[in-house]
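Several structures are given next for inspection.
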Structure 1
Amino acid sequence: MAVTEVKTDLAADQIRVLVVDDEEAHAAAVAESLERVGYECVVATDGAEGSRLLETGTFDIVVTDLVMDDVDGLTILAKAKQELPDAEVILITGHGTINSAVTAMQYGAYNYLTKPLDINELRAVVNKATERQRLARSNVELRRQLNEKFGFEGVIGNSPQMHRAISILRQIAPTSATVLIQGESGTGKELVAKAIHTNSPRKSKPFVPLNCAAISEGLLEGELFGHVKGAFTGAVADRKGRFEYANGGTLFLDEVGDMPLATQIKLLRVIENGEIMRVGSNEPVKVDVRLVSATNANLEEAVRQGTFREDLYYRLKVMTVNLPPLRDRRQDIPLLIDHFLKELCQAHRKEISGTSHVVRKAISDCGWPGNVRQLRNTLESMVVVDSDGHLDVDDLPDDFAGDGVGGDGRSSSGSGADSLIGKPLDEVEKYYIARALKQCQGNREEAARMLGIGERTLYRKIKLFDLN
């Protein structure tokens, strides 16, 4: 075995290597050469021991001799693929068994090395296997992050309404059914649409969103279906529409209730025939697109008023997902606060150690007419302006209570919660403690639990603020 020392720039932290060789000195030399560049190595001096270690341990890379007296390298390869399918297996072989090593690679071995072993070659092959391991890990982490953000884990809620919504999502996501998502503005309709796509067989294909309300009537058709060169003034080249970009994937039409009637007719034709016609062209283009739509409007009422086609309405709502407003699922607000604070602290590189009970209670009591989006924006504002690592009343936006977000979801019109902005913390505490006592009909134990403080603390505050 060559012993030339070679430095490697590749950090080998957290990569565990199992070395299997019934020649004890050779196994020790292989392990030592890898440990000197940072790999953590475990040595098995026969195939049977190596097989047992694969059953009980966790390894990223296995370096095994091909020919051993008891359990050979091919058996170790099969055992590794059974117990640790993500591990990379490198075989060490003599010249007389190269054909067997090549055959082993066809069954999943990463590479093979010939004897006498060269340390430079050994480290180079292990380094490449390490890069492959780390790429696989990063892909797993990326999928985990995507699932957290766009999968069902990202649809935050523990209320019965959200349990029902997520249950429906799990049923419809694997299908190709057209879906209509209904809910007020800010309830997370696009997030749900992405979750449907991410958990569907089309997840490797494009997810293409289009807000129908954000594009003028004259441009919407071109955005959906594309156009050919010369179709209108300024059309200097052919252009694909959103349907073609989404081919094989999912097209999300947000605020579909604002789509003009003329465009509705053409959309209905696409749903029925699976073909689009670019503006200015007579040649149909086949598309395979799953359609997910969303609206905050009452489409049934729009159908009665003649502003939305009845036949299109029933084609869009093969499956329906209703997202409740935040005011109807207040028990989810603490979960959303924690979720958003974790996300926002990471995004803005801030550290928030906690949130005062008064602020959490105030946020939970709000009506949130802008729903989850408004809650997130409020928390983001608080994270950005915070200077002491603890969110309190002084971090609330100036317009927090003036946006119609009083305890009953309506504007306080200059009294109650909105009058507390800029007031000392004692006055804010007094207001919310008095309000909690009133809501609990004087039951101090229940009020203390609601406020998230101890009963003794509440008694002390009642005496301090003369609330008897």
Structure 2
Amino acid sequence: MSDEAGSLRDELDRTAAWIASYFAHPQDYRVSPETRPGEVVAALPGEAPERPEPFDAIFDDFERIVIPATTHWNHPRFFAYFATSAAPAAVAAEALAATLDVKAMLWRTSPAATELEEVTMRWLGRLLGVPPQWTGIIYDTASIAGFTALAAAREALDPSIRELGMTAQSAPLRVYVTSETHSHVEKAAIALGIGRANVVRIACDDAFRMHPAALRAAIEADRAAGRRPMAVVATVGTTSTTSIDPVPEIAAIAREHGLWLHVDAAYAGIAAMLPEFASLLDGLELADSLVVNPHKWLFVPMDCSALFVKDEAIVRRAFSIVPEFVLSTPDAAVNYMEYGLQLGRRFRALKLWFVLRHLGAQGIRERLRGHIALAQEFAAWLEAEPAWQILAPHPLSVVCFRYAPAGLDEHRLERLNEAILGAVNATGEVLLSQTKIRGRYAIRLAIGNLRTRREDVARAWEVLRECAAQCRA
């Protein structure tokens, strides 16, 4: 064995041992660090080293500086945002992808990366009930997938924009969302030249779902005013409350008026793998695109976002510019660089392929069911306590709630719940997040970690009650 190979083996052995220990005992760490802004910067030199440093010294600093200042998303008591986690098999796949270091832009730059993505997207689509004629493309996040879908919607509405730009348009394009829709749609509108002012917020019902009648009225009013309705974004599992827009009714209106319908199911779409939740994607066959994030609830490490489209030719038409230096690809091959802004692309399909095979559809379904059941049990604990309120429906694995003892107005309730959340997170045992629901401050508990057990949720409830009593006193 050469010196280089032996050194690499030693480095990988130390790394693998650390990763194995980390996954075996994630509860040994605080979920969130006590680090103050600037501490990591202060602990590091101001300039890169001039001479090579030994791997062990670098790893020692990783353990000494990086780990104590890390928020541990793989911790079983990480309940903030949408709780996520990485399956160990996917971590191994990431190491292999980094080793191969292919650029999955053209078929010929790595046939395996291209064709594995095609196959893995078909597997995932079938598990979710995506129409079989649709095709899938992997992006980094739902934000970029959503941007891509809206770019395709613009192309479908008016192909001249590709060449002439938005300045040639005499009428503004309109995109329809709700107050619950993720902010990436507004960012996409900014980047595509549509403008935030042309992102129209449609009213919601009592369950925070888009009102179809309000959507129809808004589209008709825009047409009457000379504006150009372009797309609707329906959400299956909104960020704040995991509300589920009525996709079949929205799809019928979008089809009636010739609008592109994008379904954002980044978080909740994965639950459609469960037969009892297959209805989450009802009406999808009438839509034009769908995004789900395997890096949220399918145990694939960040980043991996799957966009499914009814007509991939529109997406390709919106983005395809092929410079001379990347020509000479067989006609039958897929070139993923033509489906978005990026030329170079990571081999993201590898880790998704590893997870789907290593856990299996049955194993994934068991874990999803377990998370949903834990969330419902947590909600039952809240309902049994008169001073606690659930503030939104909780069909999946997220519960929005607050501590609301009698006699306090909304301002004092908000201050109290802010204090409770701060106290809970300061313990380092549990990490929760917050949102606003119709102006009311809410605490969110999201379950989605591969390693979360009932005792972790029970401990979160204990800490919440302890901190509520302290803050109330």
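Among candidates 1, 2, the computation of mean projected area of the Cα convex hull in nm², for residues 224-391 alone that gave 14.1 used structure 1. Assuming 9.0 is mean count of other Cβ atoms within 10 Å over residues 40-47 as calculated from a single structure, say which of 1, 2 it is. Source structure: 2. Which structure, out of 1, 2, was relative contact order in percent (Cα under 8 Å, 6 or more apart) derived from, given a value of 10? Answer by label: 1. Highest-scoring entry among 1, 2, by mean count of other Cβ atoms within 10 Å over residues 240-247, is 2. Each of 1, 2 could give mean count of other Cβ atoms within 10 Å over residues 208-215, but the derived value 16.8 comes from 1.
Comparing mean projected area of the Cα convex hull in nm² across structures 1, 2, the highest figure is found for 1.
Work out which structure the value 5.6 belongs to, where distance in nm of label points 7 Å out along Cα→Cβ at positions 136 and 456 was derived from one of 1, 2. Corresponding structure: 1.
All of the numbers you see were taken from the coordinates with simple rules; none came from a lab. The model shown is predicted, which means the values in this text are computed figures rather than measured ones. Cβ atoms are built from the backbone, for glycine too; each structure is taken alone.
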